[in-house]
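Several structures are given next for inspection.
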Structure P
Amino acid sequence: MTRAPKYRRVLLKISGEVLMGSQQFGIDIETVAAVAEEVAAIQRAGVQLCLVIGGGNIFRGLSGAAQGMDRAGADYMGMLATVMNALAMQNALEKIGVDTRVQSAIKMDAVCEPYIRRRAERHLEKGRVVIFAAGTGLPYFTTDTTAALRAAEMNCDALIKGTSVDGIYTADPKKDPDAKRYERISYQEVLAQNLRVMDASAVSLMRDNGIPIVVFSIRERGAVLDVLAGEGVYTVVAD
């Protein structure tokens with residue numbers, strides 16, 4: 001990367017649905033490998049990087065609860081789905097030479113480390129990519145909230161959210177061809193307009209800690225490096 005990145009340390013939030021590729025559900029290994037290449041490019045640019053990956057490609061607690069499951073139990077199942085995604089991403093990253101650690105908010109020593117803030121910071125300082133799994137370890141919290149919480153705990157310069165669209169729009173661009181993309185929008189406008197780029201608690205946490213949210217398309221090859229350099233197509237949420 002010839003352009004200097006704007007940020008020293010970032011948290012990248014990836015929705016679980018991105019890992020499905022063209023499948024209806026589950027993990028598409030080729031897609032995971034492609035996303036891993038984008039993640040590796042960030043790390044190789046000298047940016048300290050941590051990840052939070054959703055679990056919606058495997059199981060979503062809210063949808064389980066909507067079908068009659070106990071909400072807390074459904075959320076724990078969703079947390080386990082994020083661990084599966086984290087391990088898949090770790091495998092893909094290490095295959096291309098990126099040193100990676102998975103830290104889980106639910107203790108499972110056989111497959112990953114427990115979440116310990118100071119240990120995570122040490123991994124980042126050593127140039128390792130840290131993947132935070134199992135959400136907050138508590139039900140009723142989304143992986144968006146987890147991403148915001150970990151970004152604050154890790155003193156990140158930005159929370160970068162990789163989605164299937166290239167920013168925040170006035171309406172769903174897949175359904176409304178007249179939807180307009182915001183270049184920049186305030187936290188309060190996101191909350192007031194209920195734009196749903198992240199849940200309200202996550203947006204509020206980022207506002208309170210002064211950490212910008214950058215929304216871009218993870219599906220566009222090389223887009224993340226443009227975002228890190230302050231170029232390309234994306235939306236910034238900040239005051």
Structure Q
Amino acid sequence: MSDSSTFAGAFSDVAERYAAQRPRYPARLFQILGGLAPATHTAWDCGTGNGQAAIGLSAHFEKVYATDISGEQIAQAIPHAHIDYRVAPAENSGLVDNSVDLISIAQALHWFDLPCFYKEVRRVLRRGGLIAAYGYSWFYLSVELDELTNQWLLKPVESYWSPNNRLLWDGYLTIPFPFEPVAAPPLALHLAWNLDELFSYYLTWSSARRKQAKEGDNFIVAARRAFAVAWGDPQHRRHVVMPLAVRLGRVR
């Protein structure tokens with residue numbers, strides 16, 4: 001369904017910005033995953049990027065293997081004594097058979113070759129192990145600012161999104177997921193951003209980067225001008241909410 005090489009190319013060129021500007025996942029998410037896993041010896045964070053999810057998992061698992069196809073992303077990863085970072089594709093992790101209690105995929109499942117990846121999942125996951133795919137897409141601020149987000153941030157880049165992204169927007173519910181379903185509670189990221197932080201995050205979007213590379217910065221300048229009027233003091237921090245899409249399953 002997807003090509004991991006496309007995934008690598010989409011984020012390798014922005015690894016440093018991605019590490020600095022992408023939001024952290026809520027601690028509650030990893031507490032839930034640790035509680036649902038059959039044991040907390042070993043987790044595999046697949047498509048780890050710069051290790052944001054791996055760091056969260058390390059609070060609940062004795063050992064975390066964190067892999068990514070992008071060496072540039074791994075080079076920006078957050079060091080931790082319990083995390084073993086490796087450059088490897090999702091479909092060929094190099095991990096031992098039946099060796100992990102949890103497989104975590106944060107913001108990445110929609111880029112994988114799913115039949116090959118699911119074969120790898122069944123190979124490395126222990127009996128009764130948990131697979132957790134999760135991610136975020138849109139953010140919400142207020143009625144007024146959400147209208148500006150739609151007009152000045154979303155619409156200008158809508159033709160530049162990869163079709164893969166729609167799978168995340170659909171909450172991973174339209175992706176084949178051949179595992180025993182496990183109910184997931186509603187979760188969201190709650191952030192406090194100033195105007196610079198909002199636009200720094202915007203420029204980690206693959207669609208925004210593609211438009212910028214092809215058309216230049218005018219759309220960003222125009223969007224920033226429109227937001228500045230409604231935002232007020234650009235250093236003022238506003239509450240940002242990002243709902244999480246979470247899909248959980250168990251291998252029997």
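Taken together, the values in this text are just the output of simple stated rules run on the coordinates, not laboratory data. Bear in mind that the values here come from a model prediction, so they are computed numbers and not experimental data. Cβ atoms are built from the backbone, for glycine too; each structure is taken alone.
Consider the structures P, Q: one of them gives 0.3 for distance in nm of label points 7 Å out along Cα→Cβ at positions 87 and 111 as calculated from the coordinates. Say which.
The read-out was computed on structure P.
One of P, Q was used to calculate percent of Cα pairs over 21 Å apart, for residues 71-150 alone, giving 25; which?
Working through the options, I get structure P.
When you work out distance in nm of label points 7 Å out along Cα→Cβ at positions 63 and 207 for each of the structures P, Q, which one comes out largest?
Largest calculated value belongs to Q.
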